[in-house]
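> Next come the structures, one after another.
Computed from the coordinates by the stated procedures, all read-outs in this text should not be read as laboratory data. Computed from a predicted structure; not experimentally measured. Cβ atoms are built from the backbone, for glycine too; each structure is taken alone.
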Structure I
Amino acid sequence: MATIVDAHVLYRSQNEQLKFLPEGPYSLQPSRFSWVAIQHNAAAKNGSLCVMDMKTSTNYTYPLPGRPGFAFPTDKSNRFVIGMERTLGIYDTIEKSWTPFCSGIDDGVDNTIINDGLVWDGNLIFGTKDLEFKTKKAGLYLWRKKDRKLIALRRDQICSNGKSIRVMEDGSLQLIDIDSPTKQIVGYRLDIDAGTLSQPTVLVDLTEDKSVPDGMILTPNDKYVVVSMYNPNPAEFGETREYRLSDGKLVRVWRTHGSPQNTCPQLVMHEGKVRLIITTAIENMPTERLSASPEAGNLFWGETPFESLSPCPVFPEPM
């Protein structure tokens, strides 16, 4: 029987634009995390980088010139590496400047943008999404630090979402990945030097679920994943779930009452305890569903049993 935890509202934005599609929370320091508002409404071609201070309940917002899929802090103060539209670049929150360093992502197809990603040993692994959410044309990419080369690992995904890497007993790397419409969490053997992936192995099968797996993190011991479930149907609450990787068993559920569309999780240290941050969205909600989901688009926090954080490495800026 899975443990049930009721999450609490952390932040209710007064700006409806920030409620549309919040994703990608990322721990910066104790009681501080960044997140992205991917786009400000259904027709918008821009979004924002946000930094939340849990001690003061203050959210700092930095409008961007495009739609960000992910944002991670770099090794320089007040700067973030961001995957935005089809470009990787550095955003400076003091100068409000955007400096691209890698383009050409998803060349040969149209109507895709960068979505979720991760930092590993200075490398970036990230994916894109088909904006119509139906065609297998989105990519899964490695931006390799040693030669600053962009490598396409796959070109047949629809909406590339949650990603984590764990080191296996033999020293190899396993990329844990979600292509949301498949409703499966899969594992690949990732060889960064060769720029290759193995065939996928299904780790958690959610194909019979009414919700869609979205953002995901590994737990600190690398034995479980925490995945936010995006439920496009009317529901009293949303769910972010913890699954055991060895057998795919559900062990814990964090419920977000009044907000069924969970998008991404992250662990953050606050007041000496490890809290789970959950982003939620109002995207695609008609008026009647919004009325029945009064907390939709808000940020939540939940109690956890963890004593440490999952790694949130900084990105070393290219010289």
Structure II
Amino acid sequence: MIRFGIDLGGTKIEIVALDDEGQELLRHRVATPRDDYRAILQTVAALVTDAERNLGASGSVGVGTPGSLSRATGLLRGSNSLCLNGQPIKSDLESLLQREVRLSNDANCFALSEAVDGAGRDAEVVFGAILGTGVGAGIVVHGRVLTGANAIAGEWGHNPLPWPTESERPGPPCFCGRSGCIELFLSGPGMERDHAEAIGRFASAEEIVARASAGDSDCEATLARYEHRLARALAHVINIVDPDVIVLGGGMSNIERLYAGVPPQWEDWVFSDRIDTRLVSHRHGDSSGVRGAAWLWPAGIEA
């Protein structure tokens, strides 16, 4: 069985074809048509058609996109590609491709990719957290994405930072309408904001990490605060989901010291006498989204 995965991003649309063993048979990407819903649909359909022609076989189609489908309306919501919001993208793609299409948000696809054949392979419960420009997550249980009754399972970034210190209350305002969301502390821009507030001048996340490694005390203090906040946020996840493994993705996941520095700190908040949850870096990196979209069709299910 060939599985086609589509990563529908704001600047590019990528397709991958995987065989049953997860080996890539084909990969191609094109620019995303700007602010044109119909053109985006046609681009996705053309990518699938061309891939099937090149491989001489048809296959299942999974699509990863920012946002999620509303259970109430079937329309996409919460996408940063604004022209997709309020659109019946799943049913429209199914009409164009003449088959069922499985669609999930990009964080779910990341988690699924890492659970199936990535850093969380063989784990029963995987929590995949993306720490990048924003913060999101997906949950995979026994190889299946946990979607939830409201299709928001894993929306970790828009919960409040747990066990806040006095200096963290009420927290900066978030676009979601609340204050103190995890995303505002653990995203790349969140670290940069925290650093600027602490020392009075801006530095990029990359500069902060490099300068901390070189012995800069201000940058070291920023990274220490970040680790402490990540430990609290993940302890909250462990107390609720109790995953076997937590896989980090996104730009902030490349900070190597997190994997040794965070687990000893989360022990203060996890409600257990022993903590077996592992914290690991991604295996597939930027490819996890498109690979996870392909894996929305598990083994043994034909399109």
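> If FRET efficiency 1/(1 + (r/R0)^6) of positions 5 and 101 (r between Cβ atoms, R0 = 30 Å, to 0.05) comes out at 0.15 when worked out from the coordinates, which of I, II was used? Intermediate results must be reported in sequence, preceding the final value.
On the way: I: 0.15; II: 1.00.
Label of the originating structure: I.
> So relative contact order in percent (Cα under 8 Å, 6 or more apart), computed for just one structure, reads 18; which one of I, II is that? Before the final figure, lay out each step's value.
Details: I: 18; II: 22.
Corresponding structure: I.
> If semi-axes √(5λ) of the Cα gyration tensor in Å is computed to be 26, 23, 20, which of I, II is the source?
On the way: I: 26, 23, 20; II: 35, 21, 18.
Derived from I, not from the others.
> Here's something else I'd like to know. Using the calculated result -10500 for helix-only ellipticity at 222 nm (-39500 (n - 2.57) for each DSSP H run of 4 or more, over all residues; to 500), pick out the matching structure from I, II.
Details: I: -500; II: -10500.
That value comes from structure II.
> Oh, and also: Tell me which structure, out of I, II, gives 24.5 once mean count of other Cβ atoms within 10 Å over residues 133-140 is calculated. Mind dumping the intermediate values first?
Working: I: 17.6; II: 24.5.
Derived from the structure labelled II.
> A value of 20 was computed for percent of Cα pairs over 23 Å apart, for residues 109-188 alone; which of I, II is the source structure?
On the way: I: 20; II: 30.
Computing percent of Cα pairs over 23 Å apart, for residues 109-188 alone on every structure in I, II gives 20 only for I.
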